[in-house]
Every structure is written in structure tokens, then in C-alpha cells.
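None of the figures in this text is laboratory data; all of them are computed from the coordinates on show. All values derive from a computational prediction rather than experimental measurement. Cβ atoms are built from the backbone, for glycine too; each structure is taken alone.
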Structure 1
Amino acid sequence: MTRYLSIGIGPERTTPPTPEEIELVEEELRNGTLLAIEGCMPTERGALVRRDGDTVTVTDGPFSEAKEVVGGVGIIEAGSLDEAVKFAARLMETAGIDMMSEVRELWPEPALAEEPGRDHRGRGRFMTIFRAAEREAPPSQEEMAAMGQLIDEFVRDGKLVTTEGCLPSRLGARVRIEGGTVTVTDGPFTESKEVIGGFAILAADSKQEAIELTKRFLAVAGDGESEIRELFTEEAPARE
């Protein structure tokens, strides 16, 4: 079985999951098809962090110029890309809105799993999605060592919940549902100058802290942009 990342992209959504969505998620978590899933709070609580050489630019949400934004992320375990695509389509159909899901195969070795016994309750959780120019080759030994050192530090400090990197987009697909019609486009995504390269879920006390952690990720990962989104929790609506 292979792990696939499914990132939902569509119109801004400000409401939590519906009972139908929750029922599907709970069913698939029990079945073992769905390994993890997260939904994003509105973009007004997020930020874009771009690194270009030595210059880092931060833009606070909302992302009013974007017609479609990242709405959530799920990790699927499936026997093939086709199977993962069908499951992503089912998730979108249950959501009941026109949207697109980018389905990407993950590196075979899990980058990180949350440490047993570590408690993140009472802290905000922020997802940072990294976009950059497509790269076919895996990270070099030096890059892997630098990122591994940073990940170890963040885990020790309780800042990092999980992180994953994507294989090239030629191994993935995009699934769009519009008016009940499902369209599947296989990778590579040659029309895109930048593609999703991975994601991390951070445990932070504020959006500003999540931004500073993301800046450190970009300093190691290289030029690109990270979209930071606060994730739905029971406590999240009360946070400032």
C-alpha cells in the first residue's frame, strides 16, 4: 500500500465540516483508508511566506485575489493512484461544493509521526503548505541532513506535529468536481510554475510564531512559498 496526499482546493469556506462529512471521515478512519485529515480555518487567519534568495516576504490573509484556496489536507493509504483518486472524488462529493483535489504520492519513508505522549492541547495548530519549482531528484544528503536537524529540533521543542514531502507531480493527479461532473487530469502539472512540494503541521501559540517557524523551514528548503493556515479545532473559533 502507498500513501497519497490529497489537498482540497476550492472557494473560501467558513463553516466547519457537515455531519455527512464527519460520518464519512470516521468510517474511513476505522477502515484504515484514511490516515489523517485536517480542515483549514478562513484565510483571514492565515498568511503567505515567500523566500526568494535572501529576501523573505510575509503577506497576511485574507487571500482576496485567489478564487480558489487550500481548504484542507488528507493522507490516504491506497493500492494505486487510481484508488486514491476515487477516494478523493468521494470526499469532494460529500463536501457538496465544486472544487479540486491535488493527489500526490508521498515519499515512501514517513518523514515524521507525532511523538507518543506529546500533548499539544491548548496550542494552536497551523498547516504550512510548501510550493516551489518542480524538482525531479530527491533531496541531496546535505539537504536531508540539514532538514533532519531542523525537524529534530522542532520535535524536541514540541513545535512540529507531522511533516511529509511529495514525489514529483508526474506521479500524481488532479481531480475536479464541477456540477456533479468529475474530471481527472494525470500529472505532470506542466502548466504550473510552482507545485506543492510538501506540508507540515505546526503547534504554535500564535500565527506569528507559525510564520517564524515556517521561515526557518524555507531557509533550509530553498526558494518558494508557504501558505500558512490555522486548522479547525474545538478551541480555534475562540482564538484571536
Structure 2
Amino acid sequence: MSGDTILKIDNLGVHYGDLQAVWDISLTVETGRIISIIGANGAGKSTTLRSVAGLMPPSKGRIEFMGRDITALKPFQIVAEGISLVPEGRHIFPSLTVKENLLIGAYTPRARKRAQGACQRIYNLFPILDERANQLGSNLSGGEQQMLAIGRALMSEPKLILLDEISLGLAPLIIKDIYEKIKAINREGITVVLVEQDINRSLKASSRTYIFQEGHMALSGDPAVLKEEEVKKAYFGV
């Protein structure tokens, strides 16, 4: 139900060894929304997503999903809860076929039972993947690999999907198409958290945005009412 909180991050701190990458980040994500997290390189965006996905344990703070504390859960447990991550760089399996890559995404017991039907839904969303089903991942274009990475994340039937820098290195027409698919995914009831460096595209796609600057929350609000100068100041720290 839209309006309920599906994800809550409270005073999150994350370290890479002795280096602190995120300081006291707090944010909420409402069910059924698309929210964006934007900021320059090194702002802590990807680190925050990795913490939510269980790949980067927080050094402090709390992460709740649908009211449950998931801060200490392992990645496979978080996927089973209903969260999927599309990582920066796609990280598909190049020596496996498109279909094999998709089926790997359906490894939870719940998803495994419905894997064939889920595959067909991915093919309906991304018809090019149906055409390439028996081709190796290494033979796909960058845009096709990104579609495959998104499709693989959807195979676990998530309630929340985390998209990390999905437009990086792609042509504008491909990016436009992928963003249209994100809207279609959201219309199916899946909540989306979108991490990007692209300010304009992120603001247009989301109903709420959070701007990170050097590991801190610099600004947040409804993109429709945020002023351009406020956004630039928060993004660039000037």
C-alpha cells in the first residue's frame, strides 16, 4: 500500500577499514514509490545500497525493511526478505547464457518454484533477452547486459529493487528505454531505489530525492519543489 514505509535507514554509518564512507544517514522509502539518491563520485550512495543489501555491514545505525530489523542479516537472507540489488557494473556471468543468468536470480525456494513463469515475464519486459536467451552473457551489448542484470534481480520476486548507477556508460536512447522499463516495474507494485550521478534524469524519475555529499545527507525533498540552486549546492558542496 502506497504511503506505508517499506525501508527505513536510521543513523547509518559505514566504514571501509579505518576509512568512514557514510556518516549518520537517515532516510525512509514509502511503499510503491520511486526514490532517487544522487551525488558525485564518493558521496556514499553505492555504499548505502550495499549496506541495505547486506554486502557492507554498517558500523552503526539500523536498517528496517517492512518494520523488521535487517541490519545484521546476510545477503541471501535479505534477498529472501524481498530486496534485490542491481549492482554498479552489472556483474552478470559472461560464460553463462542469458537464460542461465536469469535462473540464477531465482535461487530462493519461493522464486525457484515459479522460475519459468518469472523468466517469461522478464522476456515480456525485455523482448531482446528472449531473442538472446541462448546466447552467452559475454556476447551482449552493454545495454543488453544491463537489462539482463535488472531481469536477474527481478527473478527473486522482490518487493524492493535497488538500482545502482544503471545508466553508466550507456547511450542516451538505451538509457531512456531502461528508465521506461523502470516505470513499468514500479507500476507492477515494486518499490524502486535509484542511485545515480545524473541529476536531471533522477529528479524526473522519482517522487522524492536524497542528495549525498561526501558521505553525508546534504538535502532531501520532493523533486518538484526543490530549487535548482539548492540541488546544485547540495550536489557539488559549493
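Among candidates 1, 2, the computation of Rg and Dmax of the Cα atoms in Å, for residues 59-130 alone that gave 14.7, 43 used structure 2.
Please state which of the structures 1, 2 yields 17.0 when mean count of other Cβ atoms within 10 Å over residues 19-26 is computed from it. The read-out was computed on structure 2.
Quick one: helix-only ellipticity at 222 nm (-39500 (n - 2.57) for each DSSP H run of 4 or more, over all residues; to 500) came out at -10500 when computed from one of 1, 2, so which one is it? Derived from the structure labelled 2.
Computing Rg and Dmax of the Cα atoms in Å across structures 1, 2 gives 17.3, 52 for structure 2.
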